[in-house]
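Listed below are the structures to be examined.
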Structure I
Amino acid sequence: MKHLLLTLLAFTSFLTSYAQPSNDNCTGATTICIGNNKTGNTDGATAQVCATCADGPTVVGSACFDMEKTIWYQFTTNATGGNADIAISAISCSIGSGGISGTVYGAPTPCNSATYTSVSNCVVNSTANFTLNAIGLAANTTYYILVASESASSCGFSISISGPAVVLPPGLISISNNSGSTTICPEDVVKFTASTMNCTNPRVKWFIDGGQAEETTNGDAWSRNYFTDGNVVTAELWCDCGAVSNSNALIINVHPFITIDAGPYVNIPFGGSTQLNGTGGVTYSWAPGSTLDNPNIANPIATPLSTTNYILTATSTEGCRFFADVIVNILDSIYIPNTFTPNSDGVNDTWQIMLIDNFPKAEVTVFDRWGQIVFKTIGYPTSARWNGTRNGKALPASTYYYTISLSIDSKEERVKTGSITIIY
């Protein structure tokens, strides 16, 4: 079983190493053009693998080399024609002493060996960089490059093309947006589109004031918001062949920002209210609106039951929206001492509940151990502090129990409970 596995692995490696390249024959020739260099390898290539392309010894066209491992490339001339140079470089042969061979063919009938005509010099078994010079090429015509290595050799290389016969006219690009010349609001989403010509596999790079923002493929729109007045949008067109082309420029006109103010940070007691103070807009909208008496005015009354961040959206005369916010903080904490000494010495003679002034309608109730009310008040100002008496008579030193309700008008119940000890 082990030997079978090793045999299968070796066979799989053999198949992988000798897989035929996709451009093993003329009909599968890889297209090359200016600015789009290719790499190739004759590993796994064969000779004469199709009936008419005849890339073996029977080929018509007087090649100077034996065609044993052959691969093909093609290029199309421009509307002028002329000369083209095909550079073969970075040659690396893994086995044997041979190198790379190559020539260029014309074929009036595509990939039909009976019509092949050599249109360049012929190079045989070169391990050094070389150039195939194709002279006097016809306009708007496809030509074929044949590259080969010996049967005992597999060679990798790089191939590129240049020359007046293959210089393409620059691609053309024009950009537009859906806002036209209309001045936009800062938050408006502007959609940009590009129209291109004379470009293979176009890619568009978008720029704002010269800095690249995004890249799209041809036909894909690009969207953006929050521009600054005077931003300049341009684009570059990148094609598989030829130079980069620049678009027209679009100047974005943006309504200026207006100063929107939602007022200062506010502290209020639980159950209290405060008036918000929005300024700077023509119309106003506050959110959340559930605890406001009118969320669509500049100065609504807010009565939140918990700390709330109110977001103000103000609209300018141009219809642009701008934003501000304000936090209304709910104070719901008090500090309750658990002892006091009502002995008339002027120190700690009353039960002082810290921060209860933030709750002017707080209800304070004190009970004795039998549940009898000994003190009760609504509101706990300094003048109403408990002094340890009941109906004007001093109560004995003992532990008493209290409830302090911070709820107002039967809203959310917030009750503090505990014990307070009178000490003499």
Structure II
Amino acid sequence: MFGLTMSEKILARASRQAAVRPGQIVDGYVDLLYMHEMLALAIKPFEEIGVKRIWDASKCVVTVDHWVPPPNEQIARMHQAIREFCWAQGIQRFHDVGDHGIIHQLVVERGYVHPGELVIGCDSHTNMAGAMGAFAAGIGATETAAVMATGKLWLKVPESLNITVHGALARRTGAKDVILKVIQTTGDDGAAYKAVEFHGSTIQGFPMNERFVLSNMTTEMGAKAGMVPADGTTKAYLEEVGAADAYRSMDADPDARYVKTYDLVVDGMGPQVACPNNPANVKPIEDVVGTKIDMAFVGSCTNARIQDLRATAEILKGEKVAPRVRMIVTPASQGIYRQAMKEGLVDIFLDSGATFTSSTCGPCFGGHMGVLAPKEVCISSTNRNYPGRMGSPEAQVYLGSPYTVAASALYGEITDPRRL
């Protein structure tokens, strides 16, 4: 009998069983349900179920993040419906405009996600919360309604992939470059309905902000969940966000069985860039330097934490964004916005000619506050570059780290941040 992977351990606990195995169907009791604007689509099916109250309002978190502030009356009405529903249901952890953030960032920085928990969100990048040692998976509106009504979710236990990463990265190279290399290796469907676990010395050395990047972009591998073991780094982070009591060690058993293991050695590896129109179309930055750009964007749930803004400011300080290039910087939460102001980062951005916005998903998914026109080229710290992702289907999006994005903004072309 083999030991259990992280996902198998968590789903066994959530379904109140001693053990589960891949392919098994379980009813998982949800520890945390979080929602953004998709809640508006879940209200009607929730009402059709016939229950009057959410199963446990204390286990729900809601914010508005995709269109903030609302760009038109239709979105304003959507936000209005969400507010009224949350007020009526007694959802205390509703973070409205002014106290909001991109939901995946909000739930970890507020200490809502804990190791060993079953976390469900109505967005595909819910995977990000798995960096806390949780099983975090995204669902649609109808499933969200069912969870609100019952507190449970029907799940098939996924097979698990093990990604081990060893080696010291080059200067101004980090988790974004590592995960792009991983996606290049597996393909953008290489982890379809699988749970991805990260191990190895490189991963162990990453702080939480970098671990979030890894789990976040397991979505671009097709994964159901992406997880990093909960260790001393996780414990320190929980203490920092006021949830120290929620820590528990979480890792796979030494004899856990994986459907496949990938071993990556990244010693000396430099920046990587995903080229249009697929996040698996990855090349070392040396192969794409000189590509002209129209826009540079640092933001999204993937790379817009305070550390990402510091990296951006490190490049931009005392410099000017290239003529004819638009640079937009969007923090992942209003808390990060405030911290950036305290540290003087906002002045650096504005002095360089960049635009600093409120926290929103808008530019990342082509909603507002930074949409691309036909034929435009963007270098972005976001997670996807499929046609039409950031605006026009005729635009081209390259993915890189905040260091790479900022360096490229200064020169008006994709630039290796190590040369600065």
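Every number here is computed from the coordinates shown, using simple stated rules; none is lab data. Since we're looking at a predicted model, the values are computed, not measured. Cβ atoms are built from the backbone, for glycine too; each structure is taken alone.
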Open item on the list: Suppose Rg and Dmax of the Cα atoms in Å, for residues 149-228 alone works out to 20.5, 70; of I, II, which structure was it derived from?
Closed with: I
Task: Which of I, II yields -9000 [helix-only ellipticity at 222 nm (-39500 (n - 2.57) for each DSSP H run of 4 or more, over all residues; to 500), calculated] - done: II
Open item on the list: Given a value of 4.5 for distance in nm of label points 7 Å out along Cα→Cβ at positions 101 and 173, calculated from one of I, II, which structure does it belong to?
Closed with: I
Task: Origin of the value 0.65, where FRET efficiency 1/(1 + (r/R0)^6) of positions 77 and 381 (r between Cβ atoms, R0 = 35 Å, to 0.05) was derived from one of I, II - done: II
TODO: Rank structures I, II by FRET efficiency 1/(1 + (r/R0)^6) of positions 133 and 205 (r between Cβ atoms, R0 = 30 Å, to 0.05) and report only the one at the top, that is, the highest.
DONE: II
Task: Structure with the greatest value (metric Rg/Rh (Cα atoms, Kirkwood Rh), set I, II) - done: I
TODO: Supply the structure label, taken from I, II, corresponding to FRET efficiency 1/(1 + (r/R0)^6) of positions 85 and 221 (r between Cβ atoms, R0 = 30 Å, to 0.05) with the calculated value 0.35.
DONE: II
Task: Origin of the value 17, where relative contact order in percent (Cα under 8 Å, 6 or more apart) was derived from one of I, II - done: II
